[in-house]
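What follows draws every value from the coordinates through simple rules; no lab data is involved. Everything numeric here is computed off the predicted structure, so don't read it as measured data. Cβ atoms are built from the backbone, for glycine too; each structure is taken alone.
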Structure P
Amino acid sequence: MVIKYGNRLIDFSQPKVMGIVNVTPDSFYNESRVSSASSILKKVEGMVSEGVDIIDIGAYSSRPMAENIGAQEEMKRLMVALEVIVKHFPDIALSVDTFRSEVATFAVKNYGVGIINDISGGTLDNCMFETIADLGVAYILMHIKGNPQTMQTRCDYTNVMAEVIDFLQKRVHQLHLLGVNDVIIDPGFGFAKTKEQNFSLLKNLNLFSAIQAPLLVGVSRKSMICKTLNVTPEEALNGTTAVHYKALIGGANILRVHDVKEAKQTIAIFEAVK
């Protein structure tokens, strides 16, 4: 459970926290949105002080029915964030959340980003896998059907657990054939899944260990929690913490979160119990 990041290794034998920085105007959780250099710096400073392990920067909102912006606008937004983060926190591990190989190349070659977080698992850009192989960076492979504009109409499964595992296994194999060995898997909570399907994945999370790759779970303040508790994303922190603990029991190696301090505390309690 180790991946290469630049000239160092990230060891997932103890769970890590990935902090979300959205340089978008329309991400589903208002508090995650930042746009100016000063607001980005303030958010990252807060996460670093709380012990974040990886910063994940997204410039394309992947919430259901989000606006479909072009690559140039995505890179323009990313540039603002990457400039300030690399300047003030040159040693922090950085991930860029994009499904476009062009954007991945821009982030890696200009700012030294070491992880590409692809919500599409390579399905929305046929060049992505080859690009990752050429760039020599770590890759987060997520399960989805369709795209952010259509995914909520694609929740048809015979067996959601088996189909998600099959998708991830086959695509991990494709990456390995290309020489990409630093792969993290993500079941894609909320992406082309109903609330019930999301909880089925959570209940059986331990089965993803068969793929033998670090496992990322991204459930922070998502609708599976909000719908269950009848709360807004702003009110979903307690529910998020409960789901995070269940995810850790199921073998999660990375929690992708809006709230770093609470996630670190959850991991500390989990480690003490374990």
Structure Q
Amino acid sequence: MSSIKPQIEEIVERALAEDLGKGDVTTGALIPGDQQGTGFIVAKKEGIMAGTGAAKQVFHRVDPELKLEILLEDGARVKPGSKVAKVSGSVASILKAERVALNFLQRLSGIASETNRYVARVEGLPVHIMDTRKTTPGLRSLEKYAVRVGGGGSYRMNLSDGILIKDNHLVALRSQGLNIKEIVAQARQNAPQRLPVEIEVGTVSEALEAVEAGVDIVMLDNMNLEDMRKAVKSIHGRALIEASGGITLDNVRAVAETGVDFISIGALTHSARALDISLELEAQ
């Protein structure tokens, strides 16, 4: 998580401003400023832990005097009752930071856990589970980090990382009379640097046309298993192949068995269920 530390600090600052507003009036009205205590962050469900770095930033941002001990690092498998971290110091500070810290842990651990379920389904097969740009606005760096913690990977962090010619690009360009070969040639000519070129296709014939045009990656979008197998056989190593669209835990292994190189799954980030995690306080 150190590679995205600047983004974490900015995201944490915004999250705390959003949650604290003008101040925690409940804690301010009820909790003595000098009361000390210890809180244990505890997992309530089985899953993969992620987001401890963000949680640590939250507690230290609220009160630099709080002492946080990470008991289970990101990537650790947790079960109900697993103690993830221990935080000690001002009870008021712990309570002010609690919700935001848990929000990061629950969200990111949910993504890591969901990703790991997909990775486990394709174990033993030469395929990579990948995320997409279907992320929560403003949280992409953290959510893609959580995917990596769960064993998945990323293709593009943002639109500048590679050329991906999708269906709406094709609609716009075909209205100008361009075919796939001409579209790929234009992409290579006008790209600011030698970036990989990927194109989304919906049929086997389009996949072959894309390969003949010289793309680096062919995305088979919402293609059935039979057509996927035909496309893989026809492409025969001339380009990398990505499967996308309609991928679930029930069919991901069958998709992987067609021989594709990558499987991209938007649900890793847009539909992952938060992992149930809470903070249990012991006040003095």
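Match the computed value 11.5 of mean count of other Cβ atoms within 10 Å over residues 190-197 to one of the structures P, Q, and report its label. For mean count of other Cβ atoms within 10 Å over residues 190-197, the value 11.5 is produced by structure Q. Identify the structure, out of P, Q, from whose coordinates distance in nm of label points 7 Å out along Cα→Cβ at positions 214 and 238 was calculated to give 1.4. Derived from Q, not from the others. Kindly point out which one of P, Q the value 1.00 was derived from, the read-out being FRET efficiency 1/(1 + (r/R0)^6) of positions 158 and 262 (r between Cβ atoms, R0 = 35 Å, to 0.05). Label of the source structure: Q. Each of the structures P, Q was assessed by distance in nm of label points 7 Å out along Cα→Cβ at positions 182 and 206; the largest value belongs to P. Structures compared: P, Q; top value of distance in nm of label points 7 Å out along Cα→Cβ at positions 62 and 102, i.e. the largest, recorded for P. Ranked by FRET efficiency 1/(1 + (r/R0)^6) of positions 22 and 126 (r between Cβ atoms, R0 = 35 Å, to 0.05), structures P, Q are topped by P, which has the highest value. Assign the value -0.21, -1.34, calculated as log10 I(q)/I(0) by the Debye sum over Cα atoms at q = 0.07, 0.16 Å⁻¹, to the correct structure from P, Q. Of the structures listed, the value fits P.
Any idea which of P, Q comes out highest on relative contact order in percent (Cα under 8 Å, 6 or more apart)? Sorting by relative contact order in percent (Cα under 8 Å, 6 or more apart) in descending order puts Q first.
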